[in-house]
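Asks: What follows is a group of structures, each given as structure tokens.
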Structure I
Amino acid sequence: MSEKTIFLDRDGVICRDRDDYVKSWDEFVWFPKAKEGLKRLNDNHYMTIVVTNQAGVARGITSQQAVEDIHKRMLREVSQAGGKIEAVYYCPHKPEDKCDCRKPKAGLLLKAARDFAFGNQTNSSQDLT
């Protein structure tokens, strides 16, 4: 495992954000050089993890399956460009649901810390909040 990990948002960082949500692969528009940037992170020994809020699921605008399909295609295209996204974590809830996984809360980061055994596990939640 890499000693360095970077967490990136999806919409507005890797792809263009939309006011009406990215609901399908047809609406996913890469930012110029995003795939190249992800490859460069990997080349510099960063493990890349994407964490993203996807409230369109809870709002009934898109489905979990559609979001997961977008992520599969995104990972495949990054891989074809020579990079790697280790994992994608997403929150399907609306802000008013008051869940622990919606950014800026640390739930998705803590799940990644458990899944990838980052650092000292006894202090992980303190380190990530």
Structure II
Amino acid sequence: YLLTAGTFLGAVWANESWGRYWGWDPKETWSLVTILVYSFVIHMRNIPGFRGNFALNLGGITSLISVLMTYFGVNYYLAGLHSYAKGDPIPVPTFVYYTVIIIALLIIFAYLNHRKIEAAKK
């Protein structure tokens, strides 16, 4: 809720300072993406296919990645009004690619295991 309040208050402040509420700056846009991701996760319990703990845990991981991109990734990898890093963007280290691949594989294996357990219950 605080991210939503901060984004809306920032829009009001931007209107007073620059005469516009929204400028599609990367930081503004990613904060909106994070709000939408968290809103989806909050409402997942109302969608029949997403009521289980597995879906909620996967949504939580996605939400965390969105927050990390909003607060760290935008500053280094996207240029905009709210970019505070100096110099050229740093290249993504190779261990980050390996980490993303490992996490994706773990999610896939967890999903397949979850399906196998659910099928065994029936």
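Every read-out reported here was derived from the displayed coordinates using simple, explicitly stated rules and does not represent laboratory data. These figures come from a predicted structure and were not determined experimentally. Cβ atoms are built from the backbone, for glycine too; each structure is taken alone.
Asks: Assign the value -22500, calculated as helix-only ellipticity at 222 nm (-39500 (n - 2.57) for each DSSP H run of 4 or more, over all residues; to 500), to the correct structure from I, II. Working shown, then result.
Replies: Values: I: -9500; II: -22500.
The correct label is II.
Asks: Another question, if that's okay. A value of 2.9 was computed for distance in nm of label points 7 Å out along Cα→Cβ at positions 60 and 100; which of I, II is the source structure? Present the calculation step by step, with values, prior to reporting the outcome.
Replies: Values: I: 2.9; II: 2.4.
The structure behind it is I.
Asks: If distance in nm of label points 7 Å out along Cα→Cβ at positions 28 and 44 comes out at 2.5 when worked out from the coordinates, which of I, II was used? If you can, show how the numbers build up before the last one.
Replies: Numbers: I: 2.5; II: 3.0.
For distance in nm of label points 7 Å out along Cα→Cβ at positions 28 and 44, the value 2.5 is produced by structure I.
Asks: One of I, II was used to calculate Cα Rg over 2.2 N^0.38 Å, giving 1.35; which?
Replies: II
Asks: Compute distance in nm of label points 7 Å out along Cα→Cβ at positions 4 and 108 for each of I, II and report the one that scores greatest. Mind showing how you got there, number by number?
Replies: Values: I: 2.2; II: 3.5.
Max of distance in nm of label points 7 Å out along Cα→Cβ at positions 4 and 108: II.
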